[in-house]
Structure P
Amino acid sequence: MFVADDAEDRRIDAGDAAADHHFHIVPPADPGRAGRGSAQELSQAPILRAHWGFDAGLVGQSLDSATNTCDVFHGHWEFLPGVNGGRGLRFDGFTTFIDRPAGTPLKLGRAATVEAWVTLGAFPWNEAPILDAEALTLGIDDHGRAFARARFGDVFVEARSETSLGLRSWHHVAVTADDGLALYLDGKAVAHAAAPAAFVEADAPHLYIGRSRGKAQATGGIRLASHAATDIYLDGILDEIKLYAGALPAGQIAAQVAATTLPDNVALPERRFPTEGTGPGRFGAFYTYLRYYDAWDRRWRVGDHPDVVVRFEHEAYRLVFWRGTNYVPCWATAEGIWYTNEFNETWGNGIIGCGEPMSDKHCAYSHVRIIESSAARVVVHWRYALVDVYGNRPRRDPVSGWTDFSDEVYTIYPDGTGTRKITLHSTQPLEAHEFQETMVVLQPGQTPEDVWDARAITMANMAGEEVTYDWSHGAPTAIVKPDFANIELVNLKTTTKPFLIVSPGKCLTRRQTLSDRPVFPVYAHEIQPPRLFPWWNHWPTAEIPSDGRHAVAADRASHASVSSGMEWADHEVTATSRTRVMLHGLTRRGATELVPLAKSWLQPPPLTVTGGVARNAGYDVTERAYRLTMRDPSQPLLLRIDASEGAPLVNLCLVIENWGDGGARVSIDGAAHPARIGVRDRIEGRDLIVWLELGRDAPVAITLSKDIA
């Protein structure tokens, strides 16, 4: 695994053909390097001091018999195909690194070289070393560029490539330090820095491979107080890492690269969001284990069914509750573009930065469970604490000790539409809390502009007026038209687009002011040109302790927003809670075409019991359903719904408590009608859930009778 110089400081030159096969053979001279006459060639020929080659497949402590030092492997290790038909070591980006304890001098002298082959799975959060020998470092930065740093006299000098190495492709990187610092990429010199003094090696350095020497903040931090330092790991495969006393000639570096055989394929797994449940399938909610990629999945200490997916019979989209988003629910379109309406969030009151489920990196407080799943509908409950990246929770009650928590209940129907009931539990529920943000969740490889049309959202009101807002020349200053807009259509580059509908009435804003209509604030800050939208990658799937980091590349999962802090009418407020409700989903309709759906939910037509013995509990906007309680389940139930143009019927759910055993036969205006039937068992009895695909703007008669079969 690890080979170093022997006791005689073996010089590697053409006469060493019989040397150990781990050593690299170096020609004796390079005529092109100034100042190297034949009398000096033998004394200045580079000497291989250390070589990390992984063909032997050894792990753990690898003893170097020449110097009696141990190179210690940390974290998860895996060998994958490397260069020249051998094997490289995979660094998982979370745990893998090698260190060589300090104590043995390298004897580099006044010149040194480091070289290695590397392929990246993602760019480091900050600078990550391939090899850090204290006085000389070769590594990769947050943009995927090679960099080198060396000590000359009392100062460090650095060089950096202009271009990124990219992802999942092999590259050779090298640095020489002698009369200057020279950086090579794939055999070509790409950067040079003059030396103000002689190169100074560390006496007995502590070497690191694949992890930063100390903790550092990820670059691009937005709120530095909540952007904590962390270990920076390399994510990729390394092979043939070599450290020389002396500077390899440029011609030899180029020759080595030209003579190297690369693997046919890079063995790093592709990183795509989970695809389990993709494509049309039986409608319902399912517990499952959603897979991202192996190194990320391996971190999670969970069982076999940690995630929930809701799928649909006639559409390829899904509603996904995945621990990779900290269970923040996402509508995943057929095209692999994910969207979410976000969550409750708050600030101050005992926390640093943002209090939100995004910061709950291990889902210590965030969990999801299926309440109902039938042919008629799905009900999923998501509970979470508002927490910062340090684990602090806001508004701790001085008596009870409780802090801010939220319960969200998602009631989803076969038409891809559902309600989101958000209940914030807090000692001060009316203080500033966010309830919605219009946000896309991006796969590795996607940028916001890849998935979002510049005409990003279309707003509509109940009168059927609409306005589309364009980000082409900068974010809009405000979203104020049309008047009393309460319908938002999100213009993603998809066949089905996310939408949301809220009450058009009065609301209390986070500034404790009263608005006569919903408020849709534009997220106009934190945009970095040439991007049209703000773009961050501290979430999802990220491990770094941060609640805000600008994405600099599409190497990792990320997210983007166009509006944030939406305010709309409260459904219910108590001394320790605040509840709001929205209608949301995916649609093929335009914004104004959603007006009948909005009316059917916000202005539901009245229902009357015309036969049978049942109590009418009215329409429940939180479930998008009419609720009834049977008093004599043996008798048929006759209903009339007085639909009209102002109060249309757009699909129908009936929740009939105490229905008892058996299903139901349904007729509409005297004719049998297909229905989707679900049964819900409670301690108090068995309920019937009926879903009818039905559109009417005139009165309709409905009959339900027992179907024991």
Structure Q
Amino acid sequence: MKRFAPYGTWDSPIDVSAAVGDSPIGRGRFGAVDGRPGVWFTQVVPEQCGAPALFWVPRDDASARVQITGLDVSVTSRVNEYGGGAWAIMPRTSRLVFVENDSQRICTLSAEQIVQIVRSGGRGLDAVRADGARGPIVDRTRLTPDTDGAVRYGDLTVSQGVVLAVQETHIPEVQGDRVTQSLVVIAHDDGEHGALDEEPQSDRCPTPRVLVEAPADFLAWPRLSPDRTLLAWVGWDSPHMPWDESGIYAVPLEPRSLEPVGDAHRIWHSPDVSVLQPEWLSGRDLAFSEDSSGHWTVVSIDAPSAYRRACGEPGVPPAETTVRARPVAREFDEKQFVSDPPAEVMGESVTLTGEIGGPLWKLGSRWYLPVSRGTRILAESRSAGSTLLWADPRTGAEHELDCPLDWLRIQDFDDSSATALLVGGAGDRVTGLYTFHVASGDLHPVALETDVTDISPWFSTPRLWSFDTVHTVVYPPFSPQTDGPDAERPPYVVFVHGGPTDQAMPSAQPFGAFFTSRGIGVAVVNHTGSTGFGRHHRSALHGRWGIDDVDDVVTVARGLVAAGLADPDRIAVSGSSAGGWTVLGAVTASDVFACGVSRCGVADALDFARDTARFEAHCSHSRIAPLPGSEELHRQRSPLSRADRLTVPLALFQGECDTVVLPSQTQRVIDALEENGTPYVARFYEDEGHGFTTQEVLADTLVTEFGFYAKIMGFTPHGLPTTRLQGRGRGGTRSTTCQ
């Protein structure tokens, strides 16, 4: 029989180490080692302060995984600050190429070296040698010159036997730190042109050969045609973001030397249309995802003809698109809260159309794959969850695959076994890397982000809700041993995702369960501007950032109360980056929240536009208004313009190495709280950037956040401390720097 205890005070086996112990998985690819089929993937390693390392695991034994890169190597790109596509496996030679974070140089390990590491069973390059001592049994070879990080690489792609990459060059001597991007050849893997030398001289690294230099401000997804005569890619120019407006570019090449034999031209573009992920279906058909229909949809064009027309060749017809895979319209049974009238909770059925695409924050993202030599397309359709599609691009026929994951990201496909490689999770399935057999529907874990075997009974079952059309994933308080008193309603935390273009999906993860298993409900909001619901929902935030996103989280908070789910006096709001902006906006524009938590949150839109890194420097152009000329509107929209209304207690967490949202923004919020005499908590972490990675820091923020809620909401947590508040007259310091 369950016992009763006040919400927030429940005992839980999900401790801090479990809640922050996730090891996020990045890119995954199929690849054999020593003739044994396996899977390559990156995963964060706690001993490396949250840095990702490369692993290989045989497909027939998930317990035999081996860390390939050592503790001194973080496999991380810093192109566009957010990176992505930091490694690739050459299928012919089985050689690995990857970007090391500290220097941003590209390194390589030969197939023979990889076999040595795997056979040693050690930790990557820090393995057990034959003499029994620990130390590197092999060492990586560096392929690119040392520029002290001034030249960066990302989106490493093996295309038609060639390793291509986006090269980003920073020239700090130029005013404003001039940055350019180009597409370069890193290595050949086709035999004809020769693979990399076995022992190139690392002290005399050649500069990668440039194929295309800065035809647009930003570049992504370089793809060679099957006959290697045309190179295609996506490009976009400031002030656009890639999910707002981008285009397809191409340049003709001599197929053997890969020398350009013509100029680069934009071959497909439409105003206010986003283009993603070009992939060749054949020697002529180039597929990509575009959202002119209102939802990212996979289409194709005759690319050589489109290039000829872009060159001005007379008589060439327009490059018309042919639909190859459509996103799915799915009906969801939700709990629908309707506020006017009637004010009641009822069961509703809503139809949501998905998207084959998403926001390009990290290079190398995939939402579909041409498989079976281009005769089929495997695609992911997003809405309130993910659907896996199997399409025939020749006939347009498609059907849904019965995949048990609620959300997923496509990684790779093995034609020989008709098996997909997916990163995903579900409300009852922990996030991880899975293989999925298309014919049978069998799903097998390759690597999981956390072990929840002993704590999964304490996980809350997520529910899809729509509060006045604001889509929300709700995790009610739950414990198999404890319930709250009948006369008490629980506190809730309304979490706001970042971006603001990200998307919340139902998932089983210890972080949220840390709250729900202790009696605090969690609601994650897909506010206006979120992806997965079509271009209209995404672009509806244009010009209204700081208004509609704020209104939506307020609507969810009020909806939770009206539905009888939450205590109106104990609702908090929490978010990071753009989510932190919404938190600060919500607490200064409404009175529904008892407190707020902001991690690296934007507080001043004008300073953000002036000081942030190049990739996001113009994001407020669409979200608020173009600059210059809208300085006053930027000020008015910013939470700091309402500094006198910062009267709700806040917890603030900031990385001192943050180049996206500078620490000065958080300090200005602290100054306003001090001026207003408002209690707060502030933590600055000297070795952290935009988004925290080390488990010590993640643990500190979680304990501080939970103890902050306990202090403000008036409950005594079981086995956790309450947080001491700071501020004038409360005996605290103005801020705390954590190392």
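Nothing in this text is a laboratory measurement; each read-out follows from the coordinates by a stated rule. On a predicted model such as this, the values are computed, not experimentally measured, just so you know. Cβ atoms are built from the backbone, for glycine too; each structure is taken alone.
Side notes on the structure shown:
- Mean count of other Cβ atoms within 10 Å over residues 238-245 - highest-scoring structure of P, Q: P
- helix-only ellipticity at 222 nm (-39500 (n - 2.57) for each DSSP H run of 4 or more, over all residues; to 500) derived as -4500 - corresponding label from P, Q: Q
- With Rg and Dmax of the Cα atoms in Å derived as 25.7, 81, matching label from P, Q: Q
- Structures P, Q were shown, and semi-axes √(5λ) of the Cα gyration tensor in Å, for residues 430-565 alone at 27, 24, 11 was computed from Q.
- When FRET efficiency 1/(1 + (r/R0)^6) of positions 550 and 582 (r between Cβ atoms, R0 = 25 Å, to 0.05) is worked out for each of P, Q, structure Q gives the greatest result.
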